[in-house]
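Take a look at the structures below.
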Structure 1
């Protein structure tokens, strides 16, 4: 895992200092080395900061070029099936001088061009410059594990793992994107392809981008809605199918030249990973972090650790210094981000950075196997009807299930957002435009409210909130996260599971629970999902109260709706803390990053 950046300006000279400046802002993502490539004649520069996981020698440094100099790559992520691809390439005449997956990816592109992405098992964001064709090729992995943003103003094209790198460019003005601000106050995060800054876009998961001259082509290469995996007829056979898929997903993710650890939360997802690793006779050191003396999960984690005989360490993290740490977190999350679990995620990464470099986590388990409370069958149907009434959905676009689903989740409804943004959003709000144009939502015809909710959460919430949160938190401390549940073979297979294998009444994750019934303690398998958030009400009414007084109302937003939220918070109104937190995170971010309309 690493940080990558690049700049293409065919009509002007690209300076080495510009690339170096972009690269320096990504140093936290790759503390083990850095490098740049600059072809001033072509107007191209590439930068890379390395977190070495495979082939720890200098042979794996990037940017990496083919022997003839035609192709040059910068790559962030891991190609888990690199050994199998290497054998295939060697059989076709390729030779290798390193033991790293970067060289396999580079020579795979030389052999198969864009079709190499269809062969990859892994998490990745990479760019390959073709010197002879004067063409840049960018790719982001299917699930969205690795971030990739780009800037384009019709003259200059730039890309990076994080927005802060792009903001070093004088061409990248710190002007707010009104649609993105609108979506932020609806969801608390900003999904691809939107970015908070004008002319900056996120490459969506499962997409590739080709730049040739002044022409940009974006293509969705992953179409999970078209996948037709073999699905067994009986539940017992489906459990066996899943165990085979999961075993291979874990097996290839254990490949590493540094020790691999596990975040053991005490929930079923991380416990399943631990059980599968033990079955494969792979010993992982497991870590459980308690936050602010909240040890709700600890007894369950200890039970799993004892049952599986894990090397287990409990680490206590504290949020007592939250008022000092919030600015640091704001700097790492370089867009406004209101998921309250980003604070404990940062602390967990910080407390374990000296213990490990690669860690397994259970991301994706809830979205893939139906772990959220609103997935209960009857509840989903009633919920959608209620949300339709609450949001005023009527015939037309607003009555589409995706619109109803996301608008019902909004922190601030459309009227309040319109007021907050001084009327900058006119005929159609940014959230409506985003949902209407999302390629994954538009391509899928849900067969039930349950499947609709899971698909939406998988391709919007998971990809743009949860995975972004963990990438930034872990990479801020130089840690790589690996998520077996996000293996695309599992994603494609699980979406065809019958509803009874997912949710039945109030019982959720049914197939996953049964698959590990003999290996994980029943107390863990049968417990309700426990969220991972922050005590924001006590923070906002305690250590962060002076900060609210200083920062709100934010001058970029209308005063009256902000004061209304603060009054409701002071009165103890339920839900007001989430809206106050969302406002505070925006105000702190805007001040830190010095943005304007």
Structure 2
């Protein structure tokens, strides 16, 4: 006899395994609510294990664990504040330039020397005349305690030096050393960092398709160190609930705060939220920010558990905007470069209901700072490298318009923007070489990839220092047509900086004539790019010039897949993976993909 209930349960479990449930962000909250919640939910850890004693040289930036009081007075006795002579002030009454007073009872002292009790003043050496017989002449009367630092003038024994909870600054350390402290009792917290994901590999390994280098946790560890939080990194944990559960429990027992990287999204293998809910309390899952929406906040054994999104830029935003305020409230503050006003070079649209954070490149042109956006992709880490500021677009706004002045948060000191050049237009590896050369001169190049027309328009609006252009004109020249059309009355310097070698990239090369024949005969599957892209325009000109096709019909002569690849790199990758047999790209693209290259044309 078959148990119908058990059969139905087994079927349900089988269906669930085949069609795993997709998590939704059911309790998503705003950024303001998230910050208020995380700060109000967790007080600074303050047990005995949260204290340690460190050498004075390591105390800067740390938080004092107890009030420190002077063990002795400074100075411990009366000392001279000047080089001169210690005297009894009463014996100098009436001394002046015309009628100097001769003293026989005095003591020669240098700055910091002890002034014996019988003396109550010091006269600077330049206000004396030496009498070689039996004394010294002084030409200014001394006031009582003139140029004398009294015992305890700086601090008296038992006086408070710094209170508990004080963040120690560099110059504080000098005073602490003077007052006799070679070691300082400080507060400490540790953060357990857990990388999760079956696809992860270590830094230094070359990723294969489907693999990801685990860099979020090292980034978070360095960010925490800047705030003087000790990071404890745990081994990479696969996407298995039991192993994630064990890793979190171990980290909770050993640390004050736990940060779990990845597994917080809505995928079928994102288990962080469910494990936290099982072990403790899931306070919220989902936050109204972009990037960073999948963030998790939980509580296990009264300790905060942070679930970071897997995308690097998302993780950075969550650390800065949510974890940062929590650590700030505990006294573990980070480095702040301040803000400045900047004019946007292009429109910035945003989704209402989300606070969006956009990375920017800011540079000064004349008396105005201009800001150009970098990539807004949550996984594009080069945007972090290329930017020096970011802008928060509030949830109630649809964005900002080009030309608006906005307040931006700097990620580097403003001085860097003062010596930066804003370059808007086409990107090319040659700009990297130019950037290296300029950096040797102290000039920083900030590049925004807007395409050819974006560069021309930026020149027209006078919102950039220069525009790299690579545009084939109808007459066969480069860059002239667009400049003449959009800047007819403007004096523009066109500098032929570099040339770009275009050609065919293949897994196995063949002579150019054979390549062209195979291409036009349809023997090679050609990786198409947008028809108005530079690669397609140059290829069209090449084929027409060689009379291999008609100007308006050449595309029909090429055997192309149904898809149009988004750009040169995407086309080259299609050749690498065997989907296509050939693509038309610059030599640098072919080289980066490990393809053989057949040179065909030279552009500039």
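Each reported figure results from applying straightforward, stated rules to the coordinates on display, with no laboratory input. Because the structure is a prediction, the values reported are computed rather than measured. Cβ atoms are built from the backbone, for glycine too; each structure is taken alone.
Figure out for me which of the structures 1, 2 the number -11000 belongs to, where helix-only ellipticity at 222 nm (-39500 (n - 2.57) for each DSSP H run of 4 or more, over all residues; to 500) was derived from the coordinates. It was calculated from structure 1. A value of 3.5 was derived for distance in nm of label points 7 Å out along Cα→Cβ at positions 274 and 434; which structure in 1, 2 was it taken from? Checking each candidate, the match is 1. Here distance in nm of label points 7 Å out along Cα→Cβ at positions 66 and 178 was derived from just one of the structures 1, 2, and that gives 2.4; the source is 2.
As an exercise: volume of the Cα convex hull per residue in Å³, calculated from one structure in 1, 2, equals 268. Which structure is it? Going label by label, the one that fits is 2. Comparison across structures 1, 2 (criterion: distance in nm of label points 7 Å out along Cα→Cβ at positions 114 and 570) gives the highest value for 2. Calculating relative contact order in percent (Cα under 8 Å, 6 or more apart) for structures 1, 2 picks out 1 as the one with the greatest value.
Calculated for structures 1, 2, distance in nm of label points 7 Å out along Cα→Cβ at positions 50 and 234 is largest in 1.
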